[in-house]
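Each reported figure results from applying straightforward, stated rules to the coordinates on display, with no laboratory input. Keep in mind that this is a model prediction, so the values were computed, not measured. Cβ atoms are built from the backbone, for glycine too; each structure is taken alone.
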Structure P
Amino acid sequence: MKYFLGSFLSLMISISALAQNSPGADYLSLGELKLAKEYFQKTLSQSPAEANYYLGEIAFQEGKTAEAKSFYEKALAANPEAALGAIGLAKLQLKSDPKAAEDQLKEIQKKNKKDVAVILAIAQAYLDNGMKEKALEKLQDARKADKKSPYIYIFEGDMLAKENKPGDAAMQYDQAINFDANCVLAYMKGARVYEFINRKTATDMLKKVIEINPNYSIAYKALADVSYRDGFYPDAIAAYKEYFKGGDYTIEDITRYAAAEYFTQQYNEAKTLISEGLSKEPNNFVLNRLSMYTSSDLKDYAAAVSAGDKFFSLPKANDTIKYLKQDYLAYASSLSETGNKAKAIEQYKKLIELDPSNVDIYKEIATICANEKMYPEAAEFYKKYTELGGEKIDAQDYYQLGLYYTNAGRAAKNDTINMTADQAKAKSVEFYKLADGAFATVSERMPDSYLGFYQRARTNFELDPDSELGLAKPHYEKTIEVILAKNDGENTRILIEAYSYLSYYYYLQFDKTKKAEDKANVKLYAEKVLELDPENANGKALFEFANGK
């Protein structure tokens, strides 16, 4: 089974043996290059040999060979008797002049044959040049010098971790702890690999580091990162809070901390961190994304739109950086809330481009548009959903489509701000006809349900609000037929509505034809209304008319 140990362990293994009593060396050993560099730049004047050597190691890891050489030379000049600078220079020479470099390393080891730190530094020099067998030989020499040194086991654990053997690496870190129960670096390294084997063990190890040394701030960072990656956001927040007290945090730390606050809906706290991060790195992709999300969730839609404008204009550093579904949703929603409906729709369409094969996205966007009272757009997206959904599309989907068209018709009918009255009426008729078509499909697919017929009746009433043409008549009649056939007594209100319509329709017909048959129907349906609702005012009026009162 493959374990992904993260970017920290994919870095060149650093010299763990030299990490004793040096937070900077621990930063380096744990892959925190930025923190390590800042630490050693601060200590250059106090410990020039050590600081320059480690700055050389950092430069080497960053692939800056000339810069590394300069630092190693400065380390050697600061203390010609110290082995570190000389080891660094020999390391750089191992490929270009291997014999001279190896002779130099042998001479250094000869002078320091009992110094585990020096021997492991030599092993590291070989390992950095891909000379693993030589490195293993030096590792054995270190065991001969002091087999109880925990740094020997840490070094070997680092090698195994880089080879993607977390179980074997964990065993070596455990051995380091056996020989030194207070070796915080061993716990830190162990936690790194145990995170992918047993999360609780990993967090317990990090808590042990804090117990041993409450001021070992990077342990809080590690604990926060583990908790964050596994979704334990409250735990991550608590640990980040402690870590940030020291001030030695990176933009990546700020980003994760802010994200943890956001995911726990602590939006104001998230916003404070986001602002700090953006002040240091204004074009940070993730922080700009979080800025848009946070403002949107705080309902500060103007700020969210501003953040979204910037976020979507940022250059993407590489092809691995992708826009997410939520990016478009947050931006579109904020645009809609600030009145820019047209641009919001553009974002929804871009969302579809993320995964054109995902038919359900049309339905989801339709629902969002409907919630924002963008009914024409909701109908447009839902229609596309019914067209692409294939066999999964059922009568309920056409019913929903009809409702969207109906709402669009009502909205258009009342929109005399953006259209003239005649244009508004024409547009509403267009939507009502589309709604009628959708409900007709419902009726065809569900002939035993009154829903399609009833909605057709109401839609046709909107097309014929004066009931002069009787467009709703056949659909109300069918509604009554289906309801009475089921005889469930649950649709009294709808029956009253249908009977009222028919009674009034025949009233209008009688007014034109003066036929006794039409007047009889006025009375017939008025009586049915009053049977269900004796106090119905319209029913009473029509009944009295039919009886000549």
Structure Q
Amino acid sequence: MNPAESVVEIDDLSVSFATDHGAVKAVDGVSLRVARGEVLAIVGESGSGKTVTAKSILGLLPETATTGGAVLLSSRSGDAVNDVVALDGARLRAVRGSDVAMVFQEPSSALNPVFTVGWQIAEGLRAHRRLSRAEAKREAVEILRTVGIPDPEVRVNHYPHQFSGGQKQRVVIAAALVLGPGLIVADEPTTALDVTVQAEILDLLRRLRDEFGTAIVLITHNMGVVADLADRVAVMFQGEVVEQAEAHALFAHPQHDYTKRLLAAVPRLGAGRLVAHDRVAPDARGRAEPAGRPVVEASGLVIDYPGRLGRRGFRAVDEVSFRIGAGEVLGLVGESGSGKTTIGRAIGGLTRITGGSLRVLGHEMLGFSERRFKPARADIGFVFQDPAASFNPLLTIAEAVAEPLVIHGRAASPAAARPRVDELLEAVQLPKGYGDRYPHELSGGQRQRASLARGLALDPTLLIADEPTSALDVSVQARVLELFAELQHDLGFAALFISHDLAVVDLLADRIAVLHRGRLVEEGPGAEVLERPRHEYTRRLIASLPVPDPVEQAQRRAALAALG
């Protein structure tokens, strides 16, 4: 294709980074093109080079990068073509925002917390066009309206923390759109979003393509998102493009072995019933509780957060009742703000309950005494959503995994706990030598395995796993989920598995509980909840989950639209 006919054409791109151990090649001979009004998805595991390739389109690579090849970017008007690799700072600033813009993965990091969202959108406008503050603010209001922010005249004066996760992602998209660029680079734009919010963001991106002719480069590891939105797909592995195809063709007939493995690793609704055949029944797996006695039992559970500065309080959990039997896995699903994490924290004694009853390992949590509950903490393990944030960066992995053992008096020091730590690392399929590394020296999947090892250090009766795989690549996620299932089967601990991904929950859970705005709207065996959902919200949640099949996904999108 002639470069003038495409928004961007990447020709034989190579990128190397200078390190203390010599040059590391991140991208090797990549050639891609994106036509106007087309969505190209670049997929692959972490470290495959997809984000480096995307950032090269905007010239956002660090000074340690050495770039070869060409990145030919067409201007918004289509009458000029620039080689981004050869542009200097001033000319790069001229094309960023006007010809190409980027939607970053984490909107909370991309937005400045001390400025209103309207000011931040207007800043981009005034950097490229001569506008008064009032004119720039008017355009900011209009672009917020375009991306679906309610009451934009009011919300334009709000700060990022006053928006939900999905709304912040819309604000970031608005900031990218405000100058009308011909190309948007979206780096994992839906990774941390609930499936219903994710569906809304994908609809927004689809509308940009269809109504405004915007070309989109989509960086993602979610193959369901790719099936929902992409026209073409490029698969990257170890810095190279190993396969390119039209989306329908790639999903129906993948050619490269890596592509086949990537698609096979995607969790699908219904797969949990296959895994369940290999498990023993929950009542046969209990080992720490007498038969029939639940590990966790909630009855009319209420959790209120008090108001501040004269404002009314907020009810996060509203009369919820459920139980977790010995050796049983309960999957707790729902959107952000539904109360999932609040319930998990309450079970661990980290959040006080304000009404009803919650019994954990025989302890009543309403008005509980910390001194009396402390011995029970040794029987409760935690696996947090973001291991990079939950690990102390100053401690080695071995020291971090040993912490529960030292705190609860099972070992005198991290050194004394090292034999047990080595056992745990090997149990989660990490070489014991990784114990001498620091968290930043491990990949996301390796850190999550180490987090699982720490959660199991005290051989808990109950494990609370809060979104433990939401940010992982599909192949890494598949390995972590298989490992979780194997360990749960072998060790027999009960588990509360919190997630917004129904397909992931279906792989692991014996039963599924659905939360909506603090209330439990549905509960039952996985097959029953997923195949015969009774509540409208559950049906919407299931319909919102993208599946890795463009044909089926188009049908599911129509079904979701029919639900209103």
One of P, Q was used to compute log10 I(q)/I(0) by the Debye sum over Cα atoms at q = 0.07, 0.10, 0.13 Å⁻¹, for residues 174-429 alone, and the answer was -0.41, -0.82, -1.17. Which one was it? Q
Value 13.6 of mean count of other Cβ atoms within 10 Å over residues 406-413 was derived from the coordinates of, among P, Q, structure Q
Taking mean count of other Cβ atoms within 10 Å over residues 38-45 from the coordinates of each of P, Q, which one would give 15.0? P
Who wins on relative contact order in percent (Cα under 8 Å, 6 or more apart) among P, Q, i.e. which is largest? Q
If helix-only ellipticity at 222 nm (-39500 (n - 2.57) for each DSSP H run of 4 or more, over all residues; to 500) is computed and equals -23500, the structure in P, Q: P
Please compute FRET efficiency 1/(1 + (r/R0)^6) of positions 22 and 470 (r between Cβ atoms, R0 = 30 Å, to 0.05) for structures P, Q and give me the label with the greatest value. Q
With percent of Cα pairs over 40 Å apart computed for every candidate in P, Q, 30 is reproduced by structure Q
One of P, Q was used to compute mean count of other Cβ atoms within 10 Å over residues 342-349, and the answer was 18.4. Which one was it? P
